[in-house]
Structure 1
Amino acid sequence: MAKIIFMLYNSIVLALLLACLSFNNVWLEMRINIGWLIPPYVLILCFGFGLVLRKSPGINRNHKWFTLINILVSSAVSALILGIDSVKVVPAAIIREGLNLNTLSFGSLNIALGIFLMLGLIIILVQKVDQDVDYEK
């Protein structure tokens, strides 16, 4: 279960980063709904994490550090690429656009996104991971 939570949480964080980077591309933004890219990004990243964990199970001991570094680097890259003011709006805009929920405010979506990111991070940091998991099965 810890492996699934780790893969899913980190895939969602990276998928949001990729969506924010895709949003910065005007040509792409004008042609497709960037919110629709999040699920394929999550699937591809989960598959990639699954392969990495299968090939090198030693990463399981460092999953907490990886998650912390992932959230910090993703936040920093988003702030550098989009700007501090845009980071407050763009993730909520992408999610609202992708779900076609135009009635929700950016503030409420940002609160929900913040709660999700904090709870996921807390769950990963406090969970105990079995060190002897055999991923070859």
Structure 2
Amino acid sequence: MERGAGFRLKTLRKLIAGESLTTTLEGTGSATAKVFLDKIIIDVAAGQVSKYINISTPYGFKLIDVHTIHGNATQCTVQVANTTDAITDALALAATDKVIDRALTIDDAYHEFDKADDDLRLIIGTGAFTGRVIINIELT
């Protein structure tokens, strides 16, 4: 088996099993991230207002869709960015538990990430955020 095919097979095995990603949280709260097949799943507990979470990604990809599942009854906003460049609109989450919201826009100028990039950022705007963010990706 050629080296390129072997690397792709190892990568595929990691994606199927779900691989934990390194997260760096600014402020208080906690966050974990995992890549699973064609999704990056970020779980946040009590993410602080006006702070962000950086996620390091070992794979090159294009971000193609974003959903949030609100985990508490605090009104807040979250936004996905490529460092400081917004990829999505700010998702306004109502003060209702278990609401699912979807990004209305994806900016194709900033939605591509290189292999071993650490620029994927979840920005918490107004209100502390507890919930899950699901990012659909296309590997490149």
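No value in this document is a laboratory result; all are computed from the given coordinates. Because the structure is predicted, anything quoted here is derived from the model rather than measured. Cβ atoms are built from the backbone, for glycine too; each structure is taken alone.
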Q. Suppose you compute relative contact order in percent (Cα under 8 Å, 6 or more apart) for every structure in 1, 2: which one lands on 35?
A. 1
Q | At a computed 27, 15, 13 (semi-axes √(5λ) of the Cα gyration tensor in Å), which of 1, 2 | A | 2
Q.
By the measure distance in nm of label points 7 Å out along Cα→Cβ at positions 103 and 119, tell me the structure among 1, 2 with the highest figure.
A. 1
Q | Identity of the structure behind -3500 (criterion: helix-only ellipticity at 222 nm (-39500 (n - 2.57) for each DSSP H run of 4 or more, over all residues; to 500), calculated), options 1, 2 | A | 2
